[in-house]
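What follows draws every value from the coordinates through simple rules; no lab data is involved. All figures in this text were calculated on a predicted structure; none of them were measured in a lab. Cβ atoms are built from the backbone, for glycine too; each structure is taken alone.
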Structure 1
Amino acid sequence: MAPPKELKQVSETIWELPATYKEGMRVPARIYATRKLLETMDEGVLEQVSNVAMLPGIVRYAYCLPDGHWGYGFPIGGLAATDAETGVISPGGIGFDINCGMRLMRSDLTLEEVKPRLKELVDRLFRKVPAGVGCSGFIKLNPSQFREVTERGAHWCVEKGYGWPEDLELTEEHGCIAGADAAKVSAKAVERGYQQIGTLGSGNHYLEIQVARPQDVYDRQRAEAFGIDRPNQILVMFHCGSRGFGHQVATDYLRLFGQVMGRKYQIAMNDRELACAPLQSPEGQDYFAAMKCAINMSFANRQVILHRIRQVFSEVFGRSPEALGLRQVYDVSHNTAQLETHQVAGTERRLLVHRKGATRAWGPGHPGLPARFRATGQPVIIGGSMETGSYLLAGAAGGEQTFHTTAHGSGRAMSRRQAKQQFQGKQLQKDLEHRGIYIRCASFAGLAEEAGAAYKNIDDVIEATEQAAISTKVARFVPVGNVKG
């Protein structure tokens, strides 16, 4: 995009639109990006982030992070904190795929050990972890049992044998966010979700076997603390969310908020996609409780997928998951709103932090971290495209400037429609296999949508993220096998 004259450069990686840029803005809007990334952002990013700055109760700034691109309501890569007592909650600031997130597992295996069995691994994972639109998982629940899962999250899974207690410590919010109330969720949402635990879904969701090459480990001390401790180590990273359940929760409450926002609460927004309600209102509290159910469903979904991955590796290599060192590194959430305490102008304030395609990233010493990560900062998982690579970072001390929030991925540079017009899924699969990346997919059209060229350069996003001091680079992982939705 061509930046408007009102957009002022604050630093090498911060650009600001003043609150006078558009009538109704309550705070300035800030974009975190290098000049190179800024020029690749679509004009909708400025339009949306300046609209977000109009939310009642918004604190400090409306933000867009280095992977930012146009989304629903907020830009994807959007961030806004609202006052917990006087501010609003907005589903457009959370997204339809509530708690879409990343989970990373390390192993004791090396590329040399895995390469001869790579195709077998990917083929088995493709069978064990259902992918694609409308797929169902192997866990059979009735709607009542599913509602229990939405209140208990990954804890339910571990109690049923789908994982280890250690997995909970290494999951954001310990795999279950407090305050979920399944009574606030519609029957339609339950109907859409109760058969989908343990499934990847479609779109940009994936399960990837990756390798940590020696030259791609940048901070050896932190890497070892996170379990990255040998040359050419094999890891598994996957990305998925709350499937149709989260989508329906968002749909239900967007409809409700659209009805009460102006009529009942006299809130006027110039974008209906930013429909909102006061957090402390009955409608706001009901959505908050329902949204937490979707967060917990997603934690459970990723927990069961982790269990299935361990099963596959154990079957292929004839050793137990423990013997193979198949331990979780961490699980991070995107697309959430969480109550947190932050310093604002020297005063501690309770805020509702909306993260839309953005990752929480506690810095070293933060009390919200597991004890093992107090010295390093939180592990941050940032996925790239299936052709390039992904990153493991750590939360940085400077992260308070963005309420300890960082990027979540490379960010799209091309629409899905454009990608399908430009790339052929079957040919892409052949090209990738020729380059040493074996892929199984549920849809060749879906594969074309996810071509590497449809995304920003992940290295550029990480460079901007580190320059801005909102997280610290630890290691880069290269894909060798992939299951796509």
Structure 2
Amino acid sequence: MQTAGLTKISDCLYEIRTSFKKGMRVPARIYGSDAIIAGMDEAVKEQITNVCMLPGIQRYALCMPDGHSGYGFPIGGVAAIDPSEGVISPGGIGFDINCGIRLLSTSVRLEEVEGNVTKLIDRLFSRIPAGVGKDGMLSFSKKDFDDAMVKGARWALERGYAEKDDIDAIEDGGCMQGADPKCISSRAYERGIGQMGTLGSGNHFLEIQVAKKEHVYDDTIAREFGIVHDNQIMVMIHCGSRGFGHQVATDYLQKFLSAMPKYGLKMPDRELACAPFDSKEGQEYYRAMNCAINIAFLNRQLIAHRVREVFAEVFNKSPRELGIRTVYDVCHNTAKLETHEIDGKETRLLVHRKGATRAFPAGEKELPPRYRAAGQPVIIGGSMESGSLLLVGLESAKDAFYTTAHGSGRVMSRSQAKKQFRGDALQKELLGKGIYIRTASLSGLAEEAGAAYKDIDEVGRSAEMAGLSKIIARLFPIGNIKG
């Protein structure tokens, strides 16, 4: 990224003043070390300064250290909007609504798994549909699907596909209020109703990981988060609302483009199509988006249930005996009504987070009781080669509306990666490093090469140095399923 217009505020924070571009209502802030900032594509600066023009935006438009160009907002983009006079923008949420990560802890140790990694991954691959399209693990009637849109992961609890402990460890209890199936198109129904319990494609994955004591950086909080012994097996699930969420975003982007002239709205990029939050169009999208958030929560819950089944079969023990427990489930692509301090006053804001993770500090009443003393678990997914990070939210993230990074962030487009890497060669290379991979698409695997992503350690360090979150542990992959 060119440094023109960037003012360095601190070691891991840069600001772009409102004088940079006509129409900016607030400054833009980009988090990252010098190396992270230098490696960001120039489009990030263009997009985040466009975000600064959204009506009702408060304080700053933000971009996290894993930021890269996206649709409308950069991936890693954050905007807090005054809901009484501002807008809601699907480009600030993304097409894969509530793409997120579920982390499961187990009592299983690496030495117990070493001879079973292939068996576990093969069986999981056969039992959890992965790739473009794919039919789900359950058959839904329209009534069932309506019910699932409203209840989210709680739908699974009612039917024996979840434990109460799971629900307590999901952001928003696995159910966003205000979901309304009447705001969903017939096409969205068609695309979503058959995909429940599926992993999808792209950067989505299911990974068996190891937590090593030498890479636990705060033992007290790690224990609070379920990491209690060396070489402990963890499971990470990264997926979202699949074609359902994509269709919701598509439907309302078109509606917003048509509605904007009626409300006198004009943005420099059509990808930032928006509508007043309290308008008919804005409220319908918000209710539809909440449906997609709930469907994503349910999707990850059904996959977690299948993980428990497979582990139980392979080890011939019950999930309870194997200690399989949800650590936390975080959202990446949402807009949520939250209370934050603006000019010394508690203010209700609509916080858009696109490719960014909520990171509440200790004491926040919206956290599950078991995490109120430590703070919110934050999960930053890495590439299938690098591993991932478990962090905790901090009070010092207040100026960022308690937000941090969500992943490594791409440095190479998918088409570039496919030109540079071969999926079959990558699969073989990773096996040589002790990482067993199953994939629905070798070309899709090439897109996900580790070199196509930023250095996750640099992203994590940037987030920590900026006070956005604190690294608790690093998790290492030994088996991975890619769509």
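For the read-out distance in nm of label points 7 Å out along Cα→Cβ at positions 65 and 233, a value of 2.3 was computed from one structure; give its label from 1, 2. Spell out each step's value before the answer.
Numbers: 1: 2.3; 2: 3.1.
Among 1, 2, the structure yielding 2.3 for distance in nm of label points 7 Å out along Cα→Cβ at positions 65 and 233 is 1.
Could you figure out which one of 1, 2 the value 1.6 for distance in nm of label points 7 Å out along Cα→Cβ at positions 9 and 361 was computed from? Display every interim value, and only then the final one.
On the way: 1: 2.2; 2: 1.6.
Checking each candidate, the match is 2.
Output the label of whichever structure in 1, 2 has the greatest value of distance in nm of label points 7 Å out along Cα→Cβ at positions 137 and 169.
On the way: 1: 2.4; 2: 1.6.
Once distance in nm of label points 7 Å out along Cα→Cβ at positions 137 and 169 is worked out for each structure, 1 has the highest.
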